[in-house]
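What follows are several structures.
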Structure 1
Amino acid sequence: MITVNAIIAKKKAGEKIVSLTAYDFISARILDEAGIDIILVGDSAANVFAGEKTTLPITTEEMLYHTRVVARAVKNGLVIADMPFMSYQVSVESAVYNAGRFLRAGACGVKLEGGAPMIQTVKRLVDLGIPVMGHLGLTPQSVHKFGGYRIQGVGKDASERMLEDAKSLQSAGCFAIVLEKIPKALAKRITSAIEIPTIGIGAGPHCDGQVLVLHDILGLFEEFKPRFVKRYANLAEEIRRAVEQYKKEVQGGIFPDKEHSFD
């Protein structure tokens, strides 16, 4: 089974880290069988699973449910759970309590968003033995602060702050940091400046690994396609075709036939 230390070792060995999201048992099992290193139970479930406009509405209880069913399927990958909005920002104590609930649900660690304001929280979690993945750049839980899903880390001041945040998260004990929607030159600079892995999403090719939303790469989520998403399949069309064929056969009395009936 892949561990936090194994993920860190991949950077030292120059091996790319592969991550995808999962929210259900079947998807998680397929990802695990395919050898995905980090299976992220993302709060993006709010968007692609529940149809919300942002990640903000998803609750801790809902994320715990997704974490339990994903962890039940995974035998080899590292299961990391996103801590949802307001599950860790209120106080260090509430962050510790909620992070502990995710580990009890089967996660191997948690991911939380933000830099400087989160350092003490990260330190406390790590001191208690809870692995933490950081998240810098476009942090979706701060979408209203950013005024939309805009590229982050643009300009000297912003890039310097992000670099310092990355170093601080490393010092606080994060085992890896997600870098989302930032210039590729900045991602390369951060990746070279820290010893822990960077996992990019819209951050270019120089990160130590990549993560994408499973529903995006499979072409299941059609409402929005970010520039950094590559679709490796178009399953929405395939599912639509299969459902329409089933409907046609039922209405026409073709299904069920003798093969699919009992004597």
Structure 2
Amino acid sequence: MVGRWVGRYLVPALVAAFFVAPLWFMLVGSLRPAGSPPPRTLELWPAGATTAAYARLPELVPLLRYLANSALVVALAVPLTVLVASLTGFGLRLLSGAGRRRALIGLLVLLLVPVTAVWATRFELFRLAGVVDTYLPLLAPAALAVSPFLVLLYAWSFGGVSDSQLQAARLEGAGWLTIWRRLAMPQVKPATLAVAVLAFTFHWANFIDPLLYLTSGDRYTWPLGLRFLLLLNPTDWPLLMAGSVVATLPCVLVFLLAQRILLADDPLAALRSKGRR
């Protein structure tokens, strides 16, 4: 009985606390008085807590403009990432055994290529295309599913769609796009949520691409704004922590929302809630 309680409640609580602790200390740091240095000891709550750092953010950088730019990039990039990753993963599912193995090996090789190896080539291509200082270079990773890992995640998930289902749909005259949209995608909702959350986190926190390709200040995203805060006030710890909280909060909210949706779609959770009634 005790072992079951430890495994079911205590261990998950400790793991959750391990990941939540940095977020909590980030929040605590943002509530310190203006100009305060980082605490030298463990501080669970600051003395004289204040939200003055959050009020100062719009005075130093155009906070709302940068957040709106980041939101625009995310709104365009996340659906594109899900679309490309799901179509590619479904295509892998339809390949024969040998072809599928070769494609998977190719994706694994691409996964090992460091991103820094293609920065110079990508910049030159975008410069020749005349799209530097636009959002197109920031959306380019979405057109490639951001990472081979997301394609592999979909490919593994689509493996649960049986051949008999695919063959029955083909006998009914459905095309592959219709099968992907109406048969395969509804069966991999957890994978879609995971890909959407990972894509959101990548595009929202993307710092290198805006730094490389954006030159107009009115197009900057929030990661660049956070960098400007560091350059303007490198010793103002509460201000930097407030900017970090603003950058992190959307990712946390998206994760919690995806978890809620996933649990709502969990048949076991639905049965448990019905049993309680």
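Which structure, out of 1, 2, was helix-only ellipticity at 222 nm (-39500 (n - 2.57) for each DSSP H run of 4 or more, over all residues; to 500) calculated from, if the result is -12500? All intermediate terms of the calculation are to be shown ahead of the outcome.
Working: 1: -12500; 2: -22500.
Label of the originating structure: 1.
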- Note on the structure: percent of Cα pairs over 24 Å apart, calculated, reads 64; among 1, 2 the input was structure 2
- Query: Among the shown structures 1, 2, from which was the value 4.4 of distance in nm of label points 7 Å out along Cα→Cβ at positions 190 and 238 calculated?
  - Reply: 2
- With relative contact order in percent (Cα under 8 Å, 6 or more apart) computed for every candidate in 1, 2, 33 is reproduced by structure 2
- Query: When mean count of other Cβ atoms within 10 Å over residues 78-85 is calculated, the result is 20.6; to which of the structures 1, 2 does this value belong?
  - Reply: 2
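Coordinate-derived values only; no laboratory data. Please read these numbers as outputs of a predicted model, since none were measured by experiment. Cβ atoms are built from the backbone, for glycine too; each structure is taken alone.
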